[in-house]
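Pasting the structures here.
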Structure P
């Protein structure tokens with residue numbers, strides 16, 4: 001089996017601003033102009049502006065006004081627009097597909113020093129409920145709903161010990177929320193005037209709740225994480241039971257930063273925010289599988305964060321890799337760069353949350369000061385497949401096997417062939433090695449077949465692994481998962 005504890009990186013998460021390796025993002029992304037002494041984007045009234053739009057491939061981005069807005073916690077509206085929090089204003093923002101942005105100032109105090117204006121409100125949950133746009137306000141221990149017509153705010157006060165985080169609408173149209181404060185518990189509001197009801201989650205000491213997923217009327221999942229070591233758990237519960245009973249999902253499997261989950265094709269998918277893979281738990285088979293992302297030599301880890309399922313597709317953002325990714329039918333992976341500029345030039349944009357609206361997958365980039373989407377209806381010009389990915393290929397320790405990658409479509413950009421696997425949390429191959437007949441293709445004008453020799457080292461632990469064979473043009477990566485059984 002693969003290693004689960006590998007010390008490769010210490011990641012400091014300070015209210016969403018990441019300092020990883022040599023990337024000190026706040027230096028390159030901090031506000032440079034100001035409406036206040038410290039450079040914060042203070043608003044005294046509603047602000048309306050049309051944003052500049054940039055499109056590359058399947059991705060469209062909108063640059064937010066300066067100084068930094070720190071966008072986060074995005075949710076889609078029925079009309080195709082999106083709402084998100086602007087942590088550095090602070091405020092709520094409404095973005096339309098034509099680029100029109102409407103910003104609403106946040107009329108509540110915050111104790112954050114003005115010099116840290118990138119992190120003034122920590123808005124982590126945004127959703128639309130009972131006709132209002134709701135957001136969590138952890139700085140003031142409250143939930144806030146805004147009337148989209150009048151701009152008036154409705155406030156639900158929480159106990160002083162409750163620091164709300166994630167919002168989700170459950171059965172019977174009730175608003176649930178998690179807390180970034182141990183011990184682990186979740187809360188629910190039946191209506192705007194009712195007092196919240198709290199339920200204790202039997203998580204380990206030091207863990208708090210991070211997100212909730214409602215699969216159906218009588219089945220929901222809640223995720224807990226310990227901020228000290230990023231280990232966490234997933235619990236199932238019946239949200240309409242008079243007193244919900246929480247049961248741990250997946251046995252004693254260690255999960256590394258499982259901030260979000262999704263359900264697709266009979267599996268519970270978990271984003272592990274201290275690794276370069278997502279995990280999948282077979283609800284009926286009770287088995288765990290691990291799906292690596294493609295790796296980046298500039299990064300120790302890609303850090304998958306928040307997940308959403310859309311039929312047979314599981315979408316997630318790769319926090320440190322500046323990518324939005326989708327696993328389809330458990331066999332292929334497509335990754336979209338959120339910027340056409342390489343990560344070592346633009347820095348880590350800190351994409352923290354995503355939202356799904358039909359064929360659009362929206363994302364926010366906290367320190368890049370952008371909001372954008374992947375248009376899933378714009379199919380990349382090239383693709384990759386491997387006939388051997390239907391079932392596990394047995395390979396004995398110390399031996400090798402041959403695989404064929406079939407690359408189709410067209411590309412005027414050079415294509416590089418890279419590899420990852422599920423040996424460790426980094427996704428970087430160690431005991432298993434890959435030797436392709438060619439490592440790159442200068443341009444693609446038709447089908448190309450690339451042979452790949454996979455060698456299993458003599459020290460490789462026995463068990464099942466997922467190999468990831470990737471073709472990338474630097475903006476879009478197309479990959480195929482090939483399972484092998486080392487025996």
Structure Q
């Protein structure tokens with residue numbers, strides 16, 4: 001055992017405890033995690049985030065099929081094509097099997113779920129290193145049942161994918177100190193920064209702390225990071241946008257220096273702490289356990305704390321921005337719970353672990369269930385009506401054009417959920433949006449066959465609109481209730497009796 005491992009090792013559970021835990025060891029924990037994530041994803045019809053549809057799925061659809069809504073970020077060139085390119089690849093493969101939107105959306109989300117199991121795996125390994133299979137079961141189990149990890153698992157979002165890669169890097173940082181391992185750590189962190197450059201300030205202090213006494217490894221870390229950043233950010237941006245690293249420096253310029261992000265919305269400095277007070281209730285207990293766990297996995301704890309602190313300074317805030325910290329929390333809490341239980345076991349006997357570890361895991365599952373069905377319950381049905389309406393339009397055999405009313409372009413399903421080679425129009429159409437204190441307008445386009453779709457006039461046979469605003473001369477095809485949020489309207493698909501002939 002290495003010196004580092006010895007310093008972090010607490011106690012080996014008795015053989016009979018390890019034998020009982022072996023039944024539900026790593027394969028069992030991963031299986032439970034996978035079942036929960038698949039069930040939560042496929043049993044609910046919803047949009048995880050507006051940006052997931054517009055910024056990533058829709059741009060992947062444009063690459064694969066030539067049709068999609070173009071948001072201002074891609075008009076101005078501040079987003080990387082890395083994630084949309086990967087999604088386009090999945091879409092192209094799925095097109096060989098069928099043409100239903102659910103096929104490629106499900107495939108992408110399924111791949112994201114598999115990547116999300118990285119957190120469960122690392123949670124298990126960290127707990128097992130500390131206290132054998134019972135420790136692995138407890139920490140891995142926390143990660144398997146944790147609400148935020150289940151909810152975010154299928155999200156094709158840069159924040160989520162980058163966090164999963166970064167946590168894998170943190171694990172290698174904590175257990176391997178060779179040149180080869182350090183190179184691969186740099187690769188993982190490099191991909192994380194490619195996907196979400198805003199995580200770089202949070203990763204840096206963790207790396208500085210971990211390698212403070214190993215300057216000989218810095219060149220290998222830089223080499224690994226550069227091996228990813230140069231081709232997948234520098235060269236890719238140069239090819240797609242015309243300037244190396246444009247999706248980083250222009251994004252920072254537009255959102256931070258020119259104030260677009262702040263103009264979109266400002267939250268108070270304590271926004272993330274308020275969210276954590278809900279997601280980590282009861283806060284004193286769980287944060288106390290996380291503080292104990294931080295001693296066992298310091299690099300991860302530093303990265304998580306830095307993520308919350310850095311993003312708290314920014315005016316525009318969303319819970320997904322600190323997903324790296326949300327994903328790290330159950331690992332640290334699990335490690336802290338093991339610490340507390342092994343401390344009690346030394347004084348009260350090994351039976352504390354026999355009963356304490358399963359009880360702690362059950363408590364974690366109950367807390368997760370409470371958050372998922374209580375304060376965060378409305379997350380499971382966001383834009384449910386919109387998804388059903390666009391899928392109904394996709395299935396309409398006589399669809400020759402679709403107009404969308406009562407819905408801003410950035411909250412629609414776009415061609416991602418329509419997936420038909422017909423014109424898509426919005427009424428009223430806003431080609432430009434002007435924000436307060438922002439000089440340049442935000443421009444939006446709709447493309448079909450890689451060319452603009454006229455928005456003022458055009459043939460359309462169907463309309464998606466609120467049930468309260470039925471268009472004259474159209475028949476109702478089907479209506480779909482809104483989501484669980486108060487005030488979300490019922491949406492309907494309407495059909496013109498004579499199709500596009502009038």
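Bear in mind these aren't lab numbers, they're just calculated from the coordinates by the rules spelled out. All values reported here derive from a predicted model rather than from experimental measurement. Cβ atoms are built from the backbone, for glycine too; each structure is taken alone.
Name the one structure among P, Q that volume of the Cα convex hull per residue in Å³, for residues 356-467 alone of 202 was derived from.
Q
Work out which structure the value 24.7 belongs to, where mean projected area of the Cα convex hull in nm² was derived from one of P, Q.
Computing mean projected area of the Cα convex hull in nm² on every structure in P, Q gives 24.7 only for Q.
If you rank structures P, Q by mean count of other Cβ atoms within 10 Å over residues 124-131, which sits at the top with the largest value?
Result for mean count of other Cβ atoms within 10 Å over residues 124-131 over P, Q: largest is Q.
I have -500 for helix-only ellipticity at 222 nm (-39500 (n - 2.57) for each DSSP H run of 4 or more, over all residues; to 500), calculated from one of the structures P, Q. Which structure is it?
P
Work out the source of 12 here, i.e. which of P, Q gives that when relative contact order in percent (Cα under 8 Å, 6 or more apart) is computed.
Structure P accounts for this read-out.
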